[in-house]
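Chemist: What follows is a set of structures to go through.
Quick note: the coordinates plus some simple rules give every number you see, no bench work behind them. Since the structure is predicted, the reported quantities are computational estimates derived from the model, not experimental observations. Cβ atoms are built from the backbone, for glycine too; each structure is taken alone.
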Structure 1
């Protein structure tokens, strides 16, 4: 099996022109009563802040902002994000703002996320939604390996936007999520492909909704957030939300529909707050962006 670095390096399709094949790698460990970043490989266009300590009563939680030094994702880009949370570490990784996916022509952009969460570790990866411009094609592939008693919150979402105001659709988005144990047992394996013209047309299965988000809440056992509380948080933010158990007792899945990207972001943050409090034992601190 190829490593993520080998997958990301890949081969640029003939005719794709210039593209970026880059992989970022972050490793969180517990040390000195807190969580520290023990290793970081952050090539362009990735950029990170220092870890912030935002919880005086929970100094073991580190918050890290992942930033982009470019204007978004472009034709044939292939970016990889590899995060490892070692035993006992507790980390929250977020983004500074939404990521724009530009017109990719015949060569889709791709973002591969690989998370390895050891036993007794907690990791929350909660980026802002993707914004798909007309002609954008994007593949999002997320693979998560969880140890015993590992806890994780992993979210993703997208909205479409035509800056010209003509209502032109994005091309497509393909979503893939796989969760497995450290010994290779697959707990969750789901894939979907959504066509932009179908989703933005009058017969769209989303109806009046223009944005979609999902969240996987893994581990936690009896500490799982209440399903009604998750759905209530989404609805209070103006979104249509649903939550249900994942297969193989892996955790919970939450799906959101929203009328706009801004409403989706608010709804995802509200649901995330419920999940974070249940798994981390504290309400998420206000993130300045």
Structure 2
């Protein structure tokens, strides 16, 4: 399993990509997931690209953005092409978006059909660049429960449509992440890993709060100190050398938390591998 950090962690910090890359290399990360806003703002820097990041032994596994599915079609197409070009620059084959802005239970049949149609249209564009479009499992979207997400996969029905499996949000939707993962695995191309102290704290991830510099961070917690059992989750995905996972941290003490979580992820994986190696001797 390849582990990345997310530049969205540093959305309110005066930290350069150069500093992030040097720190990521020194702390055993294999990649840097670029926030769409950061990828666009780096566009004028022709010397910052995949080749430059190769020097740190790092790659960009995914660009995470928010395609305007509810907006004008031409605007949507333009932004999709822009993201594909940025993805090529960073040599990634994955773009993340959300499946609309209305939850599956609240969406009308017409609203659902419109989101599905827009996702299909974007997939045609991304496919022409050899890039997968990933819908994230996320509340207040059509991928807010396992059942709705599987339905969405069937409705879009495109080989370049896939899922970004946000483990916490799968649990938030009322499903068991391990059971869902076993069903959804053929469609998953990326994982987001984060945790929370209690279900009552989930509102801390509301966009209006999480993107606000003065927003609350109460309830955000290191990966192995929250309500979701990540030892159990890693038991499902860590054995796959092609699996890409990002530590998605939105709270304070960024570097300290990421360093500790990366170390704990490595220890969790190694503790599982030791008995397997011993059995093979």
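Chemist: From which structure (1, 2) was distance in nm of label points 7 Å out along Cα→Cβ at positions 79 and 215 calculated, if the value obtained is 2.3?
Modeler: Structure of origin is 1.
Chemist: Further question: Consider the structures 1, 2: one of them gives 12 for relative contact order in percent (Cα under 8 Å, 6 or more apart) as calculated from the coordinates. Say which.
Modeler: 1
Chemist: Which structure, out of 1, 2, was mean count of other Cβ atoms within 10 Å over residues 31-38 calculated from, if the result is 14.5?
Modeler: Attributed to the structure labelled 1.
Chemist: Using mean count of other Cβ atoms within 10 Å over residues 127-134 for the comparison, can you identify which of 1, 2 gives the largest number?
Modeler: Comparing 1, 2, the top value of mean count of other Cβ atoms within 10 Å over residues 127-134 belongs to 1.
Chemist: So, one more: Assuming 25, 13, 5 is semi-axes √(5λ) of the Cα gyration tensor in Å, for residues 87-142 alone as calculated from a single structure, say which of 1, 2 it is.
Modeler: Working through the options, I get structure 2.
Chemist: Taking -13000 as the value of helix-only ellipticity at 222 nm (-39500 (n - 2.57) for each DSSP H run of 4 or more, over all residues; to 500) derived from one of the structures shown (1, 2), identify that structure.
Modeler: Computed on structure 2.
Chemist: I would also like to ask the following. Starting from the value 1.8: which structure in 1, 2 was distance in nm of label points 7 Å out along Cα→Cβ at positions 191 and 255 calculated from?
Modeler: Working: 1: 1.8; 2: 2.8.
Source structure: 1.
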